[in-house]
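Chemist: I've put the structures underneath this note.
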Structure I
Amino acid sequence: MKKHNSQEILNWAREVLEIEKKGIDNLENSLNSDFLKAVNIIANCKGRIVVAGMGKAGIIGQKFSATLSSTGSSSFWLHAAEAVHGDLGSVREDDVVVVLSYSGETDEIRNLIPFIKKIGSRIIAITGNSRSSLARYSDSVVEIKIDKEACALGLAPTTSTTAMLVACDAISVILQKIKGFKEKDFAFFHPRGSLGRKLLLKVKDIMRKGRFNPVVEEKALVKDVIVRITSSHAGAAVVVGRDKKLKGIFTDGDLRRNLKSHPNLLKVKVSEVMTRNPVVILEEGLASEALKILEKKKIDEVPVVNSKGRPVGMLDIQDLIAAGII
C-alpha cells in the first residue's frame, strides 16, 4: 500500500467535507412547498410512520424511524425486499409510508409501491430523482439533489445519504416542535438513559428520611429541636401535631428571625416560632418537579409528605444536586 503524508490525508478529508456540505446547501436551497406538504402529511398521520428503503438509503431510513419513535411519533422500519415476502402485512391504510431511494428506480422499491398503493397508505418519497417511478406514484416528494458523491469513484452513496439523513432529521425535529414534545416526554421513551433516570426519578427515591429527617412535636422546646437538627445533620425539623400530620417546619431562618423577639428562645415551644403551613411536596412527585418548586419559592428544602399529609422525608437542594437533577 502506497504511503501518503499527513497533509495529503487531511486535504482528502477536507475535500469530502466540502462536497458533503455542498450537498446539504443544495438541500437547504431546495426546500419548498413539496417539503411542507410531506411534513403536513406525516404530522397528520393517524396510523404509524412506516419507513422503507434498500441498501445505504435503507440504513438512513432505519435511523430515521428510530429517531421518530424516540421522539414521540410511532414508527417502524420496513425492509423493502422483505416487505413483498410477508412483512407488508404490517402496513395499514391509515399509515404513511416514507420511502428512501436516491434513484427511485431500485427494483425492490418499484415492486413494493403498487402494493402500498393498493393498501391505501399515503407515500412520501425522499429521492434524488423527481421523475422516477417512486416519485410519480408518491403523494409528496422531498427531492435530494446533489452534484456528486464524495466517494473517490463517485459511486458509493456518501453525499446523497448525508443529505437524506439531514432531511430526515429536519422532519423529525419539526414533528417534535409541532407535537410540543418536551424533555419529560423524551425521558419517558428513554427510561434507562441518563436523562430518563434523572427526569423520572421520584422524590421518595432521593429524599432524606429516618434519622436524617428530624420530626418533632409541637410542644417540643426550641433547644431540643436544635439538638435534633444538629444530630441529624439536617437543616430543619418538621413539626407534627398529635395526629402525626405536618403542622409546620422549623429552619435556621426561623431561629435567626426569632432571636430578638424571644430573649429566651431556647425555652420556647417550637410551635410558637415555626413556619406554619409550609410548602410541601408529595413523595410520589418527580424530583424534577420538586426542583421547580424550590426555585420558584426560593427555598433550599421542603418537607415531603405522603397521601395522608404525614411527613415521610425532607428534600434539600443538595439532594437534587447529588442525584444529578441540577
Structure II
Amino acid sequence: MNFGTYSFRCSFKTHAVLPEYKGSTFRGCFGRALKQAVCVLRTRSCDDCLLSNQCLYAKVFETLKNPPSHESSRMAAQPHPFVIEPPETRNTHFSPGDDFSFNILLFGQAIESLPYFIHAVILMGQESMGKRIGPNAGQFDLTSVWRGQDKLYNQDDKKLHQVPAISLNLQPAPSNAFDRLKIQFHTPLRLKHENRFASELPFHLLIRAVLRRISSLLACYDGAEPALDYRGLVADAGQVSIAESSLHWMDWRRYSFRQRQDMQMGGIIGDVLYSGNLQPFLPFLEFCRVVHIGKQTTFGLGRFDMDPDLIF
C-alpha cells in the first residue's frame, strides 16, 4: 500500500487558544479548508452534488457506505484515506511566533493529491482556529512540509518537491520468540464490542481491531484484502493474557459543526502488558502502530506504540 507521513511545520501569527487534545480542531478546520479549496458547486450536502464522485473533498472526507468496488469485503464503510496526528502538546495558549507541527498520513491514491492538502493547510492558517478570543485569533503560517528528512515544500519559494511514495506492507514475523509485549496508547482508543464501547482490552479484542483495520485499508488502497486466517488468529489471540494494565477510560468532548452539537468521544488510554505467544501478531501490530486503529482515526485517535524493551 502506498503510504506517506507528512509533517506540516507552522508558526502562529496571532494569539490562539486550543483544547488540550487538538485532533477534532485540526480535522474540522482542515476539512472546511479543503472543501473551500476544491468545491465547485458550493453545495451544502455532498449527497446532492452532481460532482461528488469526482470531488477530492467527497472522496477524502465523506464516508462511503458499502463500497461498491469491494462488495465481497466485510467492510460496512470505506476507511478514510488519511489520518491527522495533531500536535502532541497539551498546552492550550499560544502566542505570535510560537511554532507547532502536525502530521497528515495519506494512503493510496490520496498521496497524489498532496498539493491540494498543502493548499488547504495554507487556507487553514488564514482562518481563525480555536477559541474566538479576538479578531483574527488562531491564524498561522505554513512554513514547510517534510516527509522524514526530505523537505517537500517551504514558504519562501512555494514550490513542491515530490519524492516517490513508500510502500507500507505486512512484514514477516521475527524468527526469535518472545512472550511479553507492552502496548502504550497515546490517544483514546474507541472500540465497539458486542455493540458497546469497550472499557477493557483483552488481547483478542485488540487483534480483532487490528485485523479489521488492515483488511479494510489494504482492500481499498492496495487492491485486495490479505489472505489471512482471521478466525485462527483471533482464536490464538484468546490464549494471550493481560499481565499488567493501567488502561483507563478518558472522556473527551468535541463540538461538531455539521451536527451543531457537542459529542462524547471518550476512549481507552494508558499502558497494557500482554503475556503469551505474541510472535505471530507482531507484523499486524507494527502495521497498525503506523496507521492507528479503532473509530475516528482521522482525529488521530487510536495511536499506540510498542515498548521495544519488552518485545524480545
Structure III
Amino acid sequence: MKALRLAAAQQFEWIDLAEPRAPGRGETLVAIKAIGICGTDVSGYLGKMPFIEFPRVLGHELGVEVIAVGDGVTNAKPGDRCSVEPYLNCGHCHACKRGSTNCCETLQVLGVHCDGGMCERLILPANKLHRSEKLAFDQLALVETLAIGCHAVNRSAVTDKDDVLVIGAGPIGLSVLEFARLASKRVAVLELNDNRRSFVRRHYPNAIMLSHTPPECFAQVVFDATGNPGSMATTLRYAKFTGRIVFVGITKEPVLIDDPLLHRRELTLFASRNAVASDFPRIIDLIETGRIDTRPWISHRAKFDETPAAFPGWVQPGSGVIKAMVEM
C-alpha cells in the first residue's frame, strides 16, 4: 500500500506499507478519498510544529469510504461516506471522563502524534466516523477544520448581544467566522493579507473587514487564530471590559500577558483545543442544509501523486491558498 511520508522538514518520500489487517471489534477499515491540508501540515512540513516528530505520515482532515467493519459496529457499513474525527483519546483519563475527549491526557491526533491519512487505507475506531449520505468527500474532509471554529465559539459562549472580533482569516480564522456569524450579527475580521481580505469581502459580506489595528475596547469577544505570540498578546487591548478572549491558534513561544490590563477589565482568557464528537454531526447538518457553503474554501487541488511537487508552492506566502485538497 502506497503512503506519502514526511521524512524531514520539506522532504517527502514515497513508502510502501503493509496492507491493514482486518478490522477488529469496534473498528473499521476505510479508503482515504480526500485530504485537506491545514496549518498543522504546513508547519510540520516546514519543521515548525512542535508536536510532529519525523518521520510522519501527515493527514488528519479526511473524507473516507468505509470498506469493512468489525464486530459490534452499528454506526457505519461498507460504502458509507464519512468524515473522520482524528482525535484518538483513551476514554478513561480525567478529561475523557468529563467528556472533554479533545483534551485527553494521552491524546493521539492522526497525522500529528501518530501516522495519519496520507495513505490509501487505514484502520480507524468506528466511533470516530461521522456519516453523511449527501456530502462529497472533499466536503467531508473540511468538517474537521470547521470543527475547530465550532468548538472555539462554543468555548466563548457568543450570544447575539456580543460583538466579535476574529484575528486572522486563514482556514482556522474562517472556521471561527462561520460559527461566530451564526451566533452574532456583529462580527469583524482583522487580516493583513490582501488575498484573504478579498476572500472575506466576497464570501462574508456582512462581516466588517479590518486591515489595520482596531481601537481599544473594540469587541466583547476576541478570537486569535494567528498562532503569533505578538498578536495573541495584543488581544487584551481589543477586548471590552468584562470581555472574553479565545486563543485558537497555537504557538510554542511564550505569550506576554499584560496582567494589570487583564485584571482592570476583568477579562476571561480561554484556550481552545481541537473539537468534540458532537461538533461533527452538527457541522455535517449545517453543510447539508446549505447554512455553511464549503465550495469557496477549496482554492487548490492536487492528485495524491502530485502532492510532493505541489506542497512547496502551497506553503509560499503569496500562494493565495485558502484550503488545498488532495484527491485520492
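Chemist: Suppose mean count of other Cβ atoms within 10 Å over residues 82-89 works out to 25.1; of I, II, III, which structure was it derived from?
Modeler: Corresponding structure: III.
Chemist: Upon calculation of mean count of other Cβ atoms within 10 Å over residues 18-25 from the atomic coordinates, which of the structures I, II, III produces 16.5?
Modeler: I
The numbers here are math on the coordinates, done by the rules we state, and not lab data. In this text, all values refer to a predicted model and were calculated from it rather than measured experimentally. Cβ atoms are built from the backbone, for glycine too; each structure is taken alone.
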